[in-house]
Structure 1
Amino acid sequence: MTHARVRNEELRLAVQEAGLTYEQLAVEVRRIAAEAGETLRTNQSAVSHWIAGRPPAPATGAYISEALSRRLGRHITPSGFGWKDPGHGDGSDARLGVGIGPDPVDIVRRIGEADINRRKILTSAAYSVAAAALPLGLAQAAEAQERATGVRGRKIGESDIDAVRSMLKAFTMIDERQGGLHGRSAVVQYLRTDVADLARARVAQESLRSDALTAAAAFTFVAGWKAYDAGEHGLAQRYYLQSLGLTREADNPLHQAWVLRIMAHNGMDIARPEHTLDLADAALSLATGRAGPGLLSMLVVCRARALATAGRGTEAVAEVRRAQDLAIRGEDDELPYWLTLSGSPRAAVSSIAAKVFRTLRDHPNAAKQYASAGRSYGSAANGGLSRVTALSMGALGREQAAQGHLEQACSTWSQALTHFDGVYSDRAVRQVGSMRRQLSTFNKRGVGVATELDERARSWQLAHA
């Protein structure tokens, strides 16, 4: 005897409220699955089956919920449609880190364990637009939760915190030279053991508590950056949220601003800009009156990019100019260690200014800024940062090509490939792939150097797959 399925009225109403056709919802679900590294063949027929009462696979249910969350501007979970959350047991693993709880250290340990063990429930998690808005509410709200700051273990002093800072610097230098996929498991393992223990250890004097938490926040940030560089944006977002929680516990508003900044950039990088201007504004608000011009320049240019993304080009260009002035004024600033790990403010401002001009389709100015960023990041003063130098040069070639300077673009891409040698990064893989797609067009136009360069790029892809 068979039982008729019960129509999923909650899903039907949500789709209706979102104003989506079945085919449009299917497209959004496929797009979000792709963000999480999964290829789906979802179509309008599948949507019809879900509404008729047939439950999707657990992971697909999470993508459907995220698609509707983004459209409706509120958080929707699979359980709201009567489906199981992906993961184990009550589905708490699927939501692990999507929020800032009373004990970010415990959450970091658990996220790190899932990361080390490559559990797809988190490593393939989709970026959550709803979660991106969480820091905005927290920034305005009074502290309502009691922090779980119970201490345990050995007593630590300044030398223990210095040791973690030294490890942070070493890991970051390797990351910037060889990409986020290099040494990733070592970073996460150190974070979930030594760094987490430091954050909850007894301190020789209470003034060290904030320093220990700040170091833990900076390390959590690097773990998020590595996940981002691997293309695992949902996991990166979870690390960033916990880094923000640790900076709040450390009562370090400048570091909070720094984390809000990367969260804004992350949303723009993956074309999810819904809350990015608000995040950039919140970061700048926290730093104004507290930060010197060097740090402020990096927050202002983040706001410029968010304005450009929002279609407010005139304001965006004005903010770029302000950021450039601040960067020059701040060249002699003494900057916190967690800010200086990835190059100078002046280099960062050039890099983001280039993205502003690219968004505005101002290819000559974008090219000028990418060239400046490449020179700055590749200089000895910045430690010769291979990955970001190569990414800047690759983007410069794209802007030169957009202006019709095909041979110049090939020359620039040749330099980029040299810098990419030994770099293991999802962003590098995607940029070289884009380069090869453009080179195939150049071949048809008879650009002589394109064939040889394409062969170099193909060899790089084979070596860095």
Structure 2
Amino acid sequence: MTAAVFFLFLATSIGLALAARRHARGKGVGEMLVAGRSLPTWLVYFLAVGEMYSVTSLLGFTGGIYAAGASYGIWFYGYILLAYPIGYFTAPLLWRAARRYQALTLVDLVRRHFSSRMLERLIALVMVAALLANGMNQVLGLRAVLTGLDVGLSPTGAAVLGCGMALLYVAAAGMRSSAYVAVLKDTCMVLGVLLMGIAVLAKAGGIQNIFDPSVLPATQITTGGDALRYVMTTIVLQSFCMYLGFQAQFLLPSRSEGAVKKSLVLMPLYMLMFPFLALVGFYGAAHRTVGTDPNGVFLVAARDLLPDWGVGVVAAAAGLAAMLVLAALALTSAGMIARNILPGVPERKQSTATRLLSAAFLLSAGLLSATSSSLMATVLALVFAIGAQAVPTMTSMLFARRMSPAALGVGIAAGSAVLVWFQYSPPDLAGVSPGLVALLVNYAVAWGTSRVLPAAPLTPVAARPEPEPDRRTGYAVATD
């Protein structure tokens, strides 16, 4: 029954991807990467939250609470909640700039605003590195899910199936496929999380029994010292990265600036599932359900507490979450490589190149996943630390007048060097997030270099007038 339910949802996702293909507006690279900038508010909402709440939310969040207690819960809640108001003010500006510059990737914005191929390629390399690390994380989760919930697949088979499905979504209709499949994935994910939360409460006999001091140590529900400093500084880092990094790419398919704002207003509603996920994590900690593998606490609890059909729903939710995010990450990365890194790929050939590069991305993510066994939430922190190196360039494009491309490039090099140093020879930072330190170094070096190498003034995106609004909606709309 578990496998039957899982593969039923998988087949439904294929139908949705093919339906998206029928609604595609042409076959060019613009349709593939940003769905022709034609998605309404409700689809932008599902696409954006679909990429944000991945398999890491199910396995990484609960595994983090199981392994390290309340600090992981504070971290996830904090950075996502803070990211939304930041994104409300910055993401519409990025959409506006994308429309003005006819940009299909965030890195297109950098090239056309700063007129610098050097800076364009540096930002593209940073974002592709972050995307690849995130892709590896999704394959890790996918392997754990499909081998841990008895759907009849080996770890290799799980990775092949997941990457193959992701490539199918890409080939069917690009980002439009991801948006359509996201509706099914999010519905399934909310249902699976609710089932798990209710099952945990029923098994424990109430919340008070989950947090009973006799079975749950105080260290699991309190935090302080270096752990608290790490959490708070990581919240600051990741909240600014969310919509000033590659995550903003998933808002570019919006048909209007207003649709971006409306979708961001609605997105916090999705966090209603996090209390249920927290219950699963603390239940696992109280009952020590998974031995030494934190990434598996959600899966083992599902097998113990749910009927077979419920386990199938959970498997489908986690599997689709990983496959959908893999597809979007592969598409975004491939678009950046084809348009912003490789020299001289003609636009008429970029659709084909993007499909081929997506396959290469998925293969690379699958191979990397075989060499990693890290806690998924820890890998997520690394993803944001890498992606943060693009934030000074993005904020300069939106708000600064005299930041030169050379200064921003030197800042990226300095921040990346610090990040690599911290990764391989970590100093004692008293709990401060290494990613935040690297970001501050990036900003400081870029600002200092810009004083030595001043640039001609550029009009920042935020200082430019809004495009003429559509008479019917009142919002500026895409015309490309």
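We did not get these values from a lab; they are worked out from the coordinates using the rules stated. The structure displayed is predicted, hence computed values, not measured ones. Cβ atoms are built from the backbone, for glycine too; each structure is taken alone.
For distance in nm of label points 7 Å out along Cα→Cβ at positions 181 and 237, find whichever of 1, 2 sits highest and give me its label.
Going through 1, 2 one by one, distance in nm of label points 7 Å out along Cα→Cβ at positions 181 and 237 peaks for structure 2.
Computing distance in nm of label points 7 Å out along Cα→Cβ at positions 5 and 309 for each of 1, 2, which one ends up highest? Walk me through the numbers on the way to the answer.
Working: 1: 3.7; 2: 0.8.
Ranking 1, 2 on distance in nm of label points 7 Å out along Cα→Cβ at positions 5 and 309, first place is 1.
For which of 1, 2 does volume of the Cα convex hull per residue in Å³, calculated from the coordinates, equal 133?
Details: 1: 167; 2: 133.
Corresponding structure: 2.
Consider the structures 1, 2: one of them gives -23500 for helix-only ellipticity at 222 nm (-39500 (n - 2.57) for each DSSP H run of 4 or more, over all residues; to 500) as calculated from the coordinates. Say which.
Computed on structure 2.
Comparing structures 1, 2 by relative contact order in percent (Cα under 8 Å, 6 or more apart), which one has the largest value?
Going through 1, 2 one by one, relative contact order in percent (Cα under 8 Å, 6 or more apart) is largest in 2.
Comparing distance in nm of label points 7 Å out along Cα→Cβ at positions 77 and 333 across structures 1, 2, which is largest?
Numbers: 1: 4.1; 2: 3.3.
Biggest value here belongs to 1.
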